Each structure stands twice: as C-alpha cells, then as structure tokens.
Structure P
Amino acid sequence: MALLFALVGLGAIGLDLLTKTITVATLSDREPVKLLGGAVYLTLIRNGGAAWGMGSDYTWVISTVAVIVSVAIAWYAFAKVRSAAWAVALGLVFGGALGNIVDRIFRDGKPFHGRVVDMVSLFDPSGQVYPVFNLADSALVVGVCFVVFLELTGRRADGTRVRGKAKEEDVEKEEPTS
C-alpha cells in the first residue's frame with residue numbers, strides 16, 4: 001500500500017505543479033478565461049494565506065505546520081496503512097498538502113513566505129462566489145472527504161472493517177433449561 005500511497009501523492013503533486021506552471025505562463029497579465037458558459041473561470045491569483053486567504057500574515061507558520069502534518073501522514077501511510085482505499089485517500093491529502101507547500105517554500109524567492117498559485121474560480125472571475133483554488137486544494141479536499149467516508153463506513157486503515165455491534169437488548173437471551 002505504501003507504493004499506491006506514493007504514486008497517488010506524487011501524481012497529485014505532479015499534476016498540481018504542471019497546472020500551476022501552465023497557469024503562470026499563460027494567465028499572467030491576462031483577463032480571466034471563461035469556460036462552460038461562466039460556470040468556471042481560469043484566472044491567476046497568488047494566495048499568501050491558507051484556505052480563502054486566511055492567515056496571510058502567517059505564511060511561515062502555515063508552511064511549517066503543513067510540513068509537519070505531511071511528514072506525519074507519510075509516516076502513518078508507510079507504517080500503518082494496509083488498505084488500498086486509505087492509501088488513495090491519504091495520498092490525495094499528502095499530494096495536495098505538498099503541492100501547496102512547494103509553492104510556499106519556493107515561490108516568490110523567500111523560503112516559507114511564498115504565495116500559492118490559485119487558478120480555478122467558480123461562477124465569478126474574481127472568486128466572489130466561491131474562493132479561487134487549485135488542483136492541490138482539490139486533491140486535499142477530496143482526500144479528506146474520502147477519509148471521512150472511510151471512517152463513517154467502518155473501513156480501517158489496517159484493512160479491517162468494523163461491523164455494527166448488536167445492542168444487548170436486541171440479542172435474545174436463552175432461557176436456562178431444567
């Protein structure tokens with residue numbers, strides 16, 4: 001499962017970095033590109049904060065926490081995960097987190113102070129309806145939703161599955177025979 005985790009994570013990072021490279025090369029100094037009749041816009045913004053730009057004055061804190069959490073996820077995936085579904089879910093979370101960490105560490109010239117490239121806006125070119133996001137954000141959100149689904153359905157990272165426990169009152173007790 002470690003290989004699956006690594007492949008999903010590297011795939012998410014690779015696609016994220018590719019889309020960011022293309023975005024910076026093609027959308028800099030350009031009006032947003034309208035797609036699907038205005039349901040989606042491609043635009044270029046640089047986000048110094050976390051989700052929805054929150055904490056933009058604390059980019060180094062966000063970066064440091066993200067690195068620590070990513071290391072913990074990788075350790076858990078390699079040491080504990082024995083389920084393909086969990087490997088995919090955690091690979092998406094890991095890849096999404098690392099995609100944005102790469103921006104924070106290497107963009108804008110000052111390590112741990114860089115801004116994340118975001119490019120997808122829904123229903124509005126400036127992110128007024130829904131904040132502008134990137135592929136790393138999408139991978140992270142899908143991965144977290146998948147983790148929640150796995151937990152709610154009793155699927156464990158070790159590959160086991162928790163079944164519903166019968167309540168005591170639902171279990172018929174045998175009457176002693178004489």
Structure Q
Amino acid sequence: MLGLHALSAPSETVLHSEVLLVGLALMVLLNAGPASRNIRGIVISAALISVLVVSRVLLEPLPNIQPVTVGLLLIGATLGARRGIGIAILVTLLSNAFLGTGIWTLFQAAGWSFVAWTGATASSHLTNSEGELNMRNLVYFSIGAAIVFDLIVSMAALVADPSPSVFLTYLIVGIPYDLLHIAG
C-alpha cells in the first residue's frame with residue numbers, strides 16, 4: 001500500500017528522467033573547475049563513485065544502512081559542491097542499475113546531491129585548519145544529513161498519493177528504517 005516500488009511509471013518517463021540526470025551530472029562535473037577535468041580528477045571521481053556504488057550494492061541486504069550518505073558528505077566537504085553533486089547523481093544512477101530504478105531515483109539523486117552540497121557548505125565545520133576531520137561534527141552532520149535525505153526520498157510517496165494523511169503515515173511507518181539509516 002505504501003511501498004513506492006509498486007508505483008508504476010511509464011518506462012519512457014523513467015528513461016527520460018535518468019538521461020536527464022546523466023546529462024546534469026556530466027554538466028556539473030565538467031563545470032566543477034580544472035581539477036575535475038584532468039586525468040587525476042577524473043580518476044579520483046571514478047574511484048569514489050566505484051567505492052560508493054559497490055558499498056551500497058553490497059550492503060543492500062541490511063535495511064536502510066547506506067554509507068553513501070556520509071561518503072557524499074565528506075566528498076562535498078573535500079572536493080566541493082559541484083563535484084559532490086555530480087558524483088551523487090552518478091552513484092544514484094549506477095547503484096540503482098543494480099538495485100532497481102524507478103521514480104524514486106530522482107528523489108534519491110536530489111537527496112544525495114543536497115547531502116554533498118551540505119558537506120561543501122559545512123566544510124569548515126567538518127575539518128580543521130590542518131585538514132583533519134572533526135569527528136564530533138561529522139557525526140552530528142551525518143545524523144542531520146541522514147534525516148534530511150530520508151525526508152527528501154520520502155517525498156516520492158507524494159507521486160503515488162499526494163494526500164497529506166498518506167504521506168504522514170508513510171513517514172511514521174518509515175521511522176524504524178530512518179533510525180537504522182542514522183545508526184548506519
């Protein structure tokens with residue numbers, strides 16, 4: 001009843017949205033500055049994307065435990081908002097190619113893009129002047145990022161049924177999974 005995976009969207013709609021996301025990711029990555037366009041920057045981005053995709057796919061059996069969120073928070077903080085957003089979109093698309101894709105992919109890409117942007121915006125709070133991580137702040141920002149990500153992804157339920165009561169029920173039913181996401 002409340003599961004989005006049963007939501008049927010025409011395959012053309014999903015294909016168009018994913019082509020749009022790939023174009024957006026490439027545009028953002030190519031406009032992220034010279035460091036993102038040289039061989040070293042491309043290899044770093046590809047390696048980070050690979051690690052996040054593989055970790056998400058391998059940890060999929062564990063409910064709502066996703067290292068992608070904290071990974072993108074750190075990527076945003078270290079590589080900047082544009083590269084973080086481009087990486088977030090590509091991680092979403094590539095991991096969903098293995099795990100299943102649908103209308104929720106747009107919301108996941110938006111949520112993880114927001115997480116990467118937050119990391120870039122809060123980079124001075126996540127690292128000190130020597131570039132070392134402030135673990136306490138990282139924990140706080142990770143908890144906040146997980147909550148906001150889950151809320152953004154939950155908005156996909158409004159596509160299936162835009163009534164506030166169903167959305168509220170969806171949020172309440174998802175609280176245990178949101179707590180697992182925060183813990184993970």
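Read the figures in this text as sums done on the coordinates, not as results from a lab. Small disclaimer: the values here were computed from a predicted structure and weren't measured. Cβ atoms are built from the backbone, for glycine too; each structure is taken alone.
Structures P, Q were shown, and relative contact order in percent (Cα under 8 Å, 6 or more apart) at 25 was computed from Q. Assign the value -24000, calculated as helix-only ellipticity at 222 nm (-39500 (n - 2.57) for each DSSP H run of 4 or more, over all residues; to 500), to the correct structure from P, Q. Source structure: Q. Once distance in nm of label points 7 Å out along Cα→Cβ at positions 45 and 109 is evaluated on every structure in P, Q, the highest one turns out to be P. Taking volume of the Cα convex hull per residue in Å³ as the criterion, the largest value within structures P, Q is that of P. Work out mean count of other Cβ atoms within 10 Å over residues 101-108 for each of structures P, Q, then name the structure with the largest result. Biggest value here belongs to Q.
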